[in-house]
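Derivation of every value follows stated rules applied to the coordinates shown; laboratory data play no part. On a predicted model such as this, the values are computed, not experimentally measured, just so you know. Cβ atoms are built from the backbone, for glycine too; each structure is taken alone.
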Structure I
Amino acid sequence: MTDATAEARQIVEAYLEKSMIPDPEGAAAYLSDDFKMTFTGGRKLGGPADSAAFNAKRYAWVKKRFLRTDAALDAETGDVLVFNTGHLYGEWPDGTPFDGNRYIDIFTVRDGKIVSTDVWNDSAEILLDRAGLSEAPL
């Protein structure tokens, strides 16, 4: 692993730790001025305060259990792509606990700042299943 990829992994994990508190202001310190976030369902959000507000509506509380953080240097641009994957755990708004909700967040880190992230997880599928609307058992 190069110094650039190791640094990018540390930046992403620090950002995610701040995001889980939630500490949107602390998390924002890791972002570039032109940061772009695409959240679950293709939602365009402005940053950590928006994602914290979204999560407050979907969950009573939610945290991430990191399984892996991988990084790859794009030799042409100097950007580092960081892939953080694991499981969400917490409680739904009705107080029902959950665990094992898969997620992957993909980040682009440039010059020591996160310039973009794409966020995916299984929450929508789990909610469809809980409502009896899934096409097949989970």
Structure II
Amino acid sequence: MHIEERIRIAVPPTVVDQIWSEVDRWHLWDPDTKQARLDGPFAVGTKGRIVPKKGMGVPMAVTERTEGRSFTVEGYIPLFRMHFEHTVSPTGGGSEVAHRVWFTGALAFLFGPGVAKQLREGLPKTMRSLKAYAEQRHGA
């Protein structure tokens, strides 16, 4: 089960990437995030915690990072993994941003459908909020 949303943002990819790298400020553009933190640099292997507005916090780890282009974090509870992939690419006049989410683990069949429903409702709002935040920050 994959969920994906895309949006065009009138800023260079470097602006989006900088916003992503400020993990402790994700709540400023992600309406579903109450708090997020990493215990180290924004790099593969760094662990932290994310707390959604609804529900309980979960540990997370950066599993992929290509500066200026992408990152993936994995949220996990026993036997269930949530993978959040973020990519940005240049387009005429700005960037195209994609967020993809998928689930793995023995309990994905149990937790996946409920989490997917929440994401299908929330991810479009998150993308619009990221666009507004990035464009305002960049003065676009």
Structure III
Amino acid sequence: MTKKVKCILLIDDDEPTNFLHKIIINDSGRAEKVVAVHSGFEALEYLEKMEGGKYPQPELIFLDINMPAMNGWEFLEEYDQLDEGKKGKIVVVMLTTSINPDDKEKALSKGFINGFFNKPLTVEMIEKVIDENF
């Protein structure tokens, strides 16, 4: 049986990238719901806002590294400070256009980062992440 998650959260400041990634995720058939936000601030607001009496707790976050105002690293610092009830058991995967090998090393050195991929996201990447983590 194909594994499927309830919700994937995309955090990327680039609207066309979010649009494309939503299509790819929907085409994969691996998520019931996809939520896209344009900044780390919006992502934190989403994670801290109750829906139907509970926090959203998406199972998977695809996070861009290079964003204005709050980059991916800064988001992770804030995310790490959230109450466990707001974080749930979320798998975090970094997405980037960066060619800096230090970014990958830094991402994978963090205990709660489950992957690091170059954009654009592909169906194969989604399948790999979901099959390995769920």
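When distance in nm of label points 7 Å out along Cα→Cβ at positions 56 and 80 is computed across structures I, II, III, the figure 3.2 traces back to I. Starting from the value 19, 19, 15: which structure in I, II, III was semi-axes √(5λ) of the Cα gyration tensor in Å calculated from? Answer for the origin of the read-out: III. Of structures I, II, III, the largest value of relative contact order in percent (Cα under 8 Å, 6 or more apart) belongs to II.
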